[in-house]
Structure formats: C-alpha cells, structure tokens
Structure 1
Amino acid sequence: INESRHTCGLEMVKFLLERIAPVHIDSEAISALVKLLNKSIEGTADDDEEGVTPDTAIRSGLELLKVLSFTHPTAFHSAETYESLLQCLKMEDDKVAEAAIQIFRNTGQKIETELQQIRSTLIPILHQKAKRGTPHQAKQAVHCIHAIFNNKEVQLAQIFEPLSHSLNADVPEQLITPLVSLGHIAMLAPDQFASPMKSIVANFIVKDLLMNDRSVGNKNGKLWTADEEVSPEVLAKVHAIKLLVRWLLGMKNNQSKSANSTLRLLSAMLVSEGDLTEQKKISKSDMSRLRLAAGAAIMKLAQEQCYHEIITPEQFQLCGLVINDECYQVRQIFAQKLHVALVKLLLPLEYLAVFALCAKDPVKERRAHARQCLLKNISVRREYIKQNPVTQEKLISLLPEYVVPYMIHLLAHDPDFTKPHEYEQLKDIKECLWFMLEVLMTKNENNSHAFLRKMVENIKQTKD
C-alpha cells in the first residue's frame, strides 16, 4: 500500500510539473506577485482567511521571489518591484531582509545606471546590514555590493575600515557579523585588502582570538549542545576559522606561505581535540564545535588546487579522522559536508577514501548513510567519465577504483591500528577495507575486479 501511495505521489508531482512548465514568468507576473506581497506588508491582504499569518505570507512570498530571481532576473527590473523589496529590507524579520538582499544581488545589475533613486536608498541599508545585521545578512550585503555596483572598491573600503578597527576579542558577541563581512570582503577583493588583512589575521585572529581562552566553559560533560547554547567566544572562534579560509580562497596562492601556517594551526586544533591553548578552560561541547570547524576548513582548502598540493599526508589523515570523532553530531555534519563536496567533484579523489573509516562507526544509521554516499559518489564519477572524454592524467583523479591506494594508506596510518598482529585490530581494518571494496565491486565494469586485484598486488610490493 505504501509503495502504491508513493508511486501515486510521484505521478501527481510529475503531472503538476508538466502543467506548470509552460507558464511564462515575465515582468507582469513578478509585478503581480510583488503587489500581493505589498498587501501582506500593509496588512490589507486576506492572509488570515487563507489560514496563514501575514508574517508567514511575506516570508513565503519572498522565498518564491528569491527562487525566481535566480531564473528570471530581468523580470524584476522595475522601480515598483525594488521599492517593495526596500520595504522588506526595513522589516524586523531577519529572514525577510536576508531574502530581499539576495534578490537585489541576483537582479540588480542595472540599478546603478537606470534607477538612481533606488541606488541612493539601497546603499546605506546594505552598509548597515554588513556592519550590524545578522551574519547571513552581512554575507549577502557584501556580495550584493560586489555584484551590482561599479564603485565596489570604494563601497567595500567604507565597510572594511570601521569594522577592522572595531574588533575586540573581549566582546565576542559583537564579533560575529564583522568577522563574516571581513572574511567575504577579503575573498571578493583579495588584492585591495591584502596588507591590512595579513595584519588582522596575524595580530587579531590568531594571536588575540584563537590562541586565548577568556572564559571558562560549562563542565557538564556534554559532547554537543544546541546552536543557541554555544558560548559567544567559541562562536567567534568558529567564524574566525571561516575567515581564515575565505581569506586564503581569495588569494588563491601560497606565495606568502600563509596557507602553510594556517594548515599547521588547524592541525594543532585537531591534535589538541579542540582545546588549542590546552588550558582545559573550554567545555567538551565547545571543543567538538572547534574540531568540526578545523576539519571542515582543511576540507574546504583542499578544494583549491594550490592548497591541496601543500596539505601533508599527516594533515589529510587528521582531517579524515574527524569522521570517527567521538561526538555523533561532528561525525554527521562532517560526513555530509564531505559528501556534498565529493559529489560536486570539488574534492580530490583521496577524500573519498575517508568514507572507509565509517565502517567503525558505532551507530548503524551513520554506517548506512556512509554507504549511500559511497554509492552515489562512485556512480557520479563513472557517469562523468562516460559523458566526458578525459585524458589519462584526468582519469586517475576521477576513476573511483583509484581510491584504493589512498584508502590503504589512510588505514595503515590509522592511530587505532597499533598492533598489526592483533586479531581485533586486523578485523577493524578488514571491515573498513570491505566497506569500500564491496561498493566498488558491485558491478564488474570494464573488468574492474582484475584491475583492483593487480593494483593491490602492486601496493604489496611497495614501501610506504
């Protein structure tokens, strides 16, 4: 019965999509949607009769407009539409303002030249959001300025200067938005702010913020707490780590060796289990947050070729071991980030080997999730090779079977594998190997079984 309901549901969705596909979205359609939104904002709509509150109607309407702004940006270009969006920017609902900024970012390329009045009103609002809005608003505001204004260098400098001088580690709750804005500015305009950013990173981010524990964390022994319970200081440190990554992603080179020192810092964070100062002031749950942030940061840097090349085997190993973290939420979130980056082919092939470690996860659901991730990633890579002609060099970085050497190296250096002749440890290694091999060998595509056997025989003859 459940299967038949599921099939009916899929058929219904398919039918609806086929019916709405011919609908033409143009300026008139967007204008009509905006007028409905205006009624909700002014309180003259029939939202209550429809069974929704005005706030819900406004938020839902903006979400729809946001989706359409990606696909039909030119349909938004009218003073009337932008006036309504400006009203949304002034509302107290953070999500509404965030969606409105995103729409301006996606559609506002001609505001500068054709709608001067809108431009004059929008600029101070974007500056205010970048300096004192929520972290999400700040990010969108910086990207919006960069996307739609010709004098973006002047605009970004007017945000960068006051924020860079106001950084104070003693008031961590006021640091989050400035750290987000500065990180995104450094990523979008790396050359313009190269010198001041280097000073901010060395003297404030690393020396003052990350290398100091000002407050004492809760000693209740919990490995994870809700987002709203994370201490402001640790939240600031997590955003400081994200700033380091954005700064390096903007530079896209390691001429100053800044990436080496950042990778050493992130590795030290993982080795110390999140307690970088080792003063034992920080709570267990806050340490979990910082381990996750450090592992995710190394993974993000590995997506850029110039940084992937300088990540040492030891740093790769430390990053991969986050998937075996003692905290369930760290394992869960890290595995999902890893999967998303791999399935988009953003990460090098060796990071696929990390999923082999999931065979040791004590939670059945996590092992099942990891297996699904492997199946999906292997399928994506094989399909990509079929659809795109690739060189032999590129094939080595794509063909899923080539993950085996990386997996063997990762498992051989697993800190849990200390006694090669102990049965239980060998059993764990066998489980990890089979976790990957079983998925790889589901289909014997292009005689892959013989290929794998030959590869393993060659590995046995080599020295680490």
Structure 2
Amino acid sequence: MRKVTISNCPKSIFEEQKEVPVELSSSVYIERVNELIALMNEKLIDFLIIYGDREHFANIEYFTKYDCRFEEALFILSNDGKKYIVVGNEGQSYSKVVPYDIVVLRYNHFSLQGQPRLGIQKLRELFLLIGVNTKSKIGLTGYKYFEGNEVDDADHCFDVPEYIVKELYKVVNKDQVYNLTKNLTGLPRGIRMTVRTTEEIALIDYQATKVANVMRRLIKSLAVGISETELSKKSMDDFSPNPMSPMVNFGAGSVSMGLKSPRPFVTLSMGDVMGLCYAQRGSLCCRVGLAATDESSILPELRTTIEDFYKVYWTAIATWYETIKVGCTGGELFSKIHSLIGGADFGLGLNPGHYIATDEWVNSSIYKDSTIKIHSGSHIQCDMIVSRENPVVSAICEDTVIIADEKLRQSLKKDYPEVFKKILIRQKFMREVLKINISDDVLPMSELNGVMLPFMLNNKLLFAYE
C-alpha cells in the first residue's frame, strides 16, 4: 500500500473561486421532453404522468424546470407532444417558470388545506379533459421503483398517493397503468441518469463552486467555542434551493446523529470530532474529521485515529478517484473500497458513491458484484461514510465529479473553455499535489475534490500520497 503522509496544502485551495452563473436554456428542457416522447413511443404509451411534491420534485423539475414548492403537482405528457402541468392555487403563478408552452390546470386538492377550492373538483374529470379514456395506456411515475421481491407486481405498483391512483383507475383499467419510474432513474439507461450537454456540466460546475466556497468559509471560520448556529451564519448562503438539510455537527453527540441541523447551544471543543455538510442542487460537499490544529491537540482517546482510521480512509478516497472512469463497473469500485475500509472497524454501511442531480441521491450502481458500467455523462458523488463507536469517530470527504469521455470533454472545451481550463487545473492538482492518478475521464467539479484535512482547525495541511 502506498504511504499516506501529511503535506502542505497550497494556499489557493482555500481561496474563494469566482462564481459564474449558468442557467439551462429552454432547448435543454425541450430535448429532455423529446427523450420522454421517444420512450413513450417505444413502450406504446399514450400518456405519461409524473407525480411530484416538495421533497420529490426532481423528476418533474428535470423536464419542466418546475420544482414543487408548497403543493403537489403532476406533469402530464401525451404521445403527440401535448404538455400539461397540474397544480394548486399557488402553483399557478409559479408555473410561469416552465420554459416552453404548457397547459396549466388547477386541481382543488393540490391547494393547501383551507384555501379556496376554485379548480377542478375531481382528478378523474381532469384526466378525461385531456383525453385519457378506457383504451389509453398510461405510464405513471413516482419517485422510487420496486425491485426483486419488494412487491408482487412491480409493473403495477406505485409510490404515488393512493387517491391519485384510484382516480386514474376510475378512467383507465388497472392493467393499462404501468410504473415507468425505472425508465427515468434506473441505471444505466434511465433518462435522468446521463448528463448529455456541456451546458449541464457548466451549471454543475457553477453549483459546485458555490458549494465549495461555502465550505471554505465554514472551515476558515472554525474556532474553539463557536456554536453550531454561529458557524452556520458564516456560510453566506445565497438562498438557492438546497437538496438536503445543511449540517454543522460538533462533538460525539452531534456527529453520531448524522443528519442533525445546527443548534445554538452546542459549541466546538478542541480535539473532538466534528462535521460540516452543505449542498446546492447538483453538488454536495461534506467534511467530517477532528477539530484540532495538530496531533497533540486531539483528544487523547482519539489520537491513534490519524494513523489507523483517517489515513486508511483517505487511501480509500484516493483509490476511488483512481479507479473510476468510463467502463469501470460498480462492482469493481465497491470491491476496491471494501478491501480497504469494508471491515467492522470502519462501519461502511452505504454505497461508496452514488449518482446525484437536483436531488441529492438519485441512484447507485456501486454495490457488491454490480456489473453496471460507469458511462460517459455520469454525475456522481465520491461519498463514503465511515464511523466507530466508543469513542465516536467518523470520516467523510465527499465531493462531485462528472465522468466524461473524449467526445464530451472536447465539446466542453469548445463550448465552455474557461470551465474546461478550471477542470484541467483541478486534475493537475490532484495528480501532482495529492498524487492521485485520476483518469482524464474524471472531471472534478471543485478545487476541494480529494482534499481532506487531518486537523480541521488547520487548513495548511492535508493528506496526500508520498
């Protein structure tokens, strides 16, 4: 095994980077809808109905730019290209965000409780209005699809509110309604599982840059005695939608809960465990480690973890980056990571990596014996969560990458030369400073990719190979 050392961190890594805003053009959304129509033609589907709500907005948003706020919604597409969005009272004005012509229909029950009921009374009436009939073949998608023995009939089982399904059954025979969620988010061929345009990569780079800048501010503002809430205010968050609850965790109690939000009465103690996590749609950055300035400032019961826990963990991070590329299987990645941190001492429970989009975890092909290959256009988080108890110690070094073949890289170089130049600089840093030999296929989305601080209160040092 190559030797991991503690090296100097270039000052530039923690200098905030320029954020160049990118907004997807209407043509990107129209092309996505065309992909849906092609799927419908292949499956002989007359109408495709996509359900969404505040938490499960991403499938609708991917095709329409409409992300559910207070209300539930339906995006309905007919095989002749007619588009409908079904919303409640407050969704009507917000539906103007859709970047192409679409019919907006108001359905009473999607409005919040107690609000005026001014729209269509029964959902079955709406289905009939747009042309659904007893002969129609319907594709219905929620957020998750079913696999294996989870249900008796995966093709006709839906994670969509029961009343919606029942209303649809008033118009169409049950056997004519199929779950097509897997065709959106299944791997490797789900429509949403490939970044197809350089415009999308540029947007992800913008989002990842903003996320990395927030992480820089948080790390540089760390100080003994600061509260979780006080530190969170240093983020200078720009109020963009967040796909997860931001986390600032100080001490064993907070870190062991994982998904906890900042609290005003929990303060940072020297030498203890801590964690920071922040995301915007398309990118998440997380760091969990030790609140120390050097090895002597670590709590005595945690001092051995630099050698027997954190250096081994960072080796797994480096191995992940060196392994992933176009054509690599999920099983290969899984095997290599588990050979390093798969034992009980590390408590690695979840997949070592997953696909991300506007929703933080879309799917993962990185599991034992997976034969699914990483394809060009994969939008992935390097994400491994490890922990021990008695005493509590944990490590996370999570960042975003795009996997791109030569054709996609050359297109990016042509369309967004400044973004491509930044990526080349990041690749050079990973190879020459961290000594991580990544493939040209791996496009790091920020300067923090692979950067893990042995001591979170000292951003002048990082882990690297000798």
Structure 3
Amino acid sequence: MLNVTYGTTPARKTSSVRLLTTAVVLASLGLTAGQAQAQDQSVEDRLADLEARLAEVEPKANGLEGFSFNTYARSGLLLNGDLQSAPGGPYLTPAGSVGGAVGRLGNEPDTYLEAILNYKQVAENGTKSHYRLMIADSTTSSNDWTAGDGALNVRQAYVEFSNLASFSGIFEESAIWAGKRFDRDLDFDIHWLDSDIVFLGGLGAGVYDVTFSDSVKSNFSLYGRSFLEFPSDIQDQDITSDTDNLILTANNYFGNVQWLINGMKAQENDLRVVGGVTEAAETGLHTMLAYHGDSFFGLSDGNFKAAIIHGTGLGAETKNIGADGDLHEDAVSTRVAVYGTTYLSENWRFVPAILAETSEDRYIKGDEYQWLTFNARLAQELSANFEMQYEASWQTMDLTTLGYQGRSAVDGDYSRFTIAPTFKPQVGGFWNRPEIRVFASYSTWDDELETYAAGDALGVDSDFESGQWTFGTQMEIWF
C-alpha cells in the first residue's frame, strides 16, 4: 500500500533529498577548503620563489657579484688671449720635470679618462673574487677623433681573491692578488695638485690585510717595472739594453700611522749611460712615514694627511716608486707632502696643500734639485647647484742640473691665481662630482725659468708668456 499524502513529500524521499543536500554542502566545503589550501600553497610557493630570486639578485644589487663600471674623466679647453690653445698642466714648470706639481684648477688642457670594468663573484664556500680591467686614454687634441695622437692603453688587468674560506689566523681577513695593477693602498694623492703622494704600479702579486691585531695590519707585494731600450754603450748611442726593476714592498699600518718600506733591484741597470758615464743605480731603498688624520690638524672638523718620504739609488724617485732608471747610484731624495680639508663656515670650504722635495746626485754626480709648492683651493657654495671656486698656487725652485738632458740650471718662482664659476648636481663636500666649470687664470714667473729647456712650456720659444691670462672650460667626473 502506497503511503501518499498530497501536498507533502514522502518520508523516504525527504530523507534522500536531505542526504543529497548534505553531501553537496560537504563536497562544496571540501572543495572550498581544498581551493583555499591550494591558494595558500600557491602563495607560499610564490613567496619562496620570490625570496630565492631576491637572494640571487641581492649580491648583484649591492655590488658583491656581477658587473660594475667606474670611471674618472676630465676634458677641457685652455686658451690664451689670442684664442689659441695654451700649454698647461700641473707639471708645466721646470720643477715639474722632477715631480714638482702646481695647482690644477684652470690649468689643464687635456682630455684624460679611465674606464674601469669590474666583475665580482662569490663562491659557494664564501670566497670572493674580483676581476678588474682599466682602459685609459689621454690627448691634448680638441678633435672628436684622436686615434692618431691619443695614448689608449690598458693600465690594469688583475684578479683578487678575498674572504678565502681556507685562510685563518692572521690571514683570515687577507686578500691575495696577481696581475697588472695600481697598488690598492699606494695610490693616494693630493687631488688639487694632481700629484700622488706615492704611487706604485706594475706587474706582480701580493697579499693585503695580514692582520696582527685590531690596529696593526700589513700588505706585502712584489712588483716588476720594465726599463726598455736605454743606451748602454758610451761610444755608440744606438746600442741599447733592457732590464726589469723588481720592487719588494712591505706596507704597514699602526692605527692612523703608515710605514712603507720598498727595496728594489734592476739587474745590469748600471750599464745605462747617463750624462756620458755609466753610474746609474742598480739597487734602491725607499721608505715613507705617513699619518692619516681624522680632523683638520686638530683645529676643526675635516681631515688631513702628512707624509715624509726618503729614497736612495733607484728609490730616489720618491713619488712613482721604481719608475726612473736614470737615477744615479748615489742619488738621495727627501719629499714632504701635507694637505687638509675643512669648512671655514657653513658655505665656505678650504683645502691647503704643501709639497716639497730636495735631492742631490739625482742624475749626475753633484747635481741638486730643490722645489717647494704651496697651493690653496677655496670654494663658496652659493646655491644647490652653483659655487665659486678660487685657487692660488705658488712654487719656488732651485735646480742645478749640470746639463742633464740639455737642461740649464734655473732659480726662480712661479705663481698662478684662478677663479672658476662651477655648476654641479649637488654642492657640498670636497668630493662631489661631476662638475662643469668655466675659468680664468693669471700666471706669472721669473724670466730665468724660461731658459730651462728647449720646448719647455715656459721657455723662450713658447707663445706662453709671463703675466698672461688664460681662459677655458672643463668638466670633471668620477664614480
């Protein structure tokens, strides 16, 4: 018998519908939960993938890995009152032939650039490697194409390893290197004179940052420099020889104090003919004691560097270590270098510098070279993008050459003053670049300096005369 009730659902059918509804709801809930779990899992996967990618990119972003580019460049036009190119450069005076620099502001007629390519890697064990290639060029031509008279060359090509996983003890923080390079810590200069205090470069290998304590570190290296095609026969100047000057270096730091020692030997360089005799040095010693101050001579905020350098034989070239093969076996030189940076007020900054050297028996027995340079750069910051720069430079010299390379003895002074309106993206500080300058310079010197050498920038055969104004423009950049 059928149990039918009109207007109502039979009990069994009602139960089935309820079960089906419950199943659908449960299935829907399960599907929703599964989708949510899948979404959660997808988000977690994506976050993990993003973190992995960030971990991979971060070393490249902060410079620990990958390619990078650095540069230094300057380019300018230097004109005399006749609107002709004028000679210039920090080494244009007779003292410049033995490293006596004067101020560079409004005194550079060249285009010089360094293009520096770096590639860095970090191995799985944490060891870091750094490959550097530096290409440089220099010309005084104003043309856009200067392949015929430029000086394009490779100045650095080396590899350096640091944070070596297997190094421990005093070598734990050390770096090793090999190749052609400028020494990392022996390439510091008085920028406003464009003169290194000391410079060491060449082919070699070495180790940096051998750490004996928190305040005592040392660098050790061996560099080679080539002396090529020097005359080696008194009777026949066409007979030449070659040799290499090997330089062993220990560069030591005791807190702010730096003590550098260099010993060098150039086998058979004593065969070199200089001034008609074979008395060139075959060995040399070079040392520097320097202090790197973190104030302006204790008087105000800023910094300063002071160094005294002494050398004998091949070490008597006190700046470019081991670079001069003509030095006499009895040559002795002593150089002093000092500069500081400070703000005189909120908008005025000041950089004084002193560079001086005395040497005797430098190239020919009995010769003497003495010179002293004082330079001061002053800048007035007038707006966010504009400042006025001023520079005064004075040099005195007494050079007794004894006819070396046809040079005459001279005794006199040189002075120059420059004013340079300067634009830059952001004024402030001593090292902010790039800059675009226009400038006017006034130079004067004693007449005796004009007799130093034929073809000399200040010589009687030059169009550049004492008491003359020069004008120009220049850009300078580094990063």
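With Rg/Rh (Cα atoms, Kirkwood Rh), for residues 89-168 alone derived from the coordinates and found to be 1.20, which of 1, 2, 3 does the value describe? Intermediate values should be presented prior to the final figure.
Numbers: 1: 0.96; 2: 1.02; 3: 1.20.
Going through each structure in turn, the value belongs to 3.
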Practice task
Compute volume of the Cα convex hull per residue in Å³ for each of 1, 2, 3 and report the one that scores greatest.
Solution key: 3
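Given that helix-only ellipticity at 222 nm (-39500 (n - 2.57) for each DSSP H run of 4 or more, over all residues; to 500), derived from a single structure, equals -20500, which label among 1, 2, 3 identifies that structure?
1
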Fill in the blank from the handout: Value 5.8, calculated as distance in nm of label points 7 Å out along Cα→Cβ at positions 65 and 329 from one of 1, 2, 3, is from structure 3
Practice task
Looking at mean projected area of the Cα convex hull in nm², for residues 145-192 alone, point out which structure of 1, 2, 3 has the largest value.
Solution key: 3
Handout entry: Entry that produces 22.1, 71 once Rg and Dmax of the Cα atoms in Å, for residues 153-312 alone is calculated, selected from 1, 2, 3
Key = 2
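No lab work stands behind these numbers, since they all come straight from the coordinates. Model, not experiment: these values are computed from the prediction. Cβ atoms are built from the backbone, for glycine too; each structure is taken alone.
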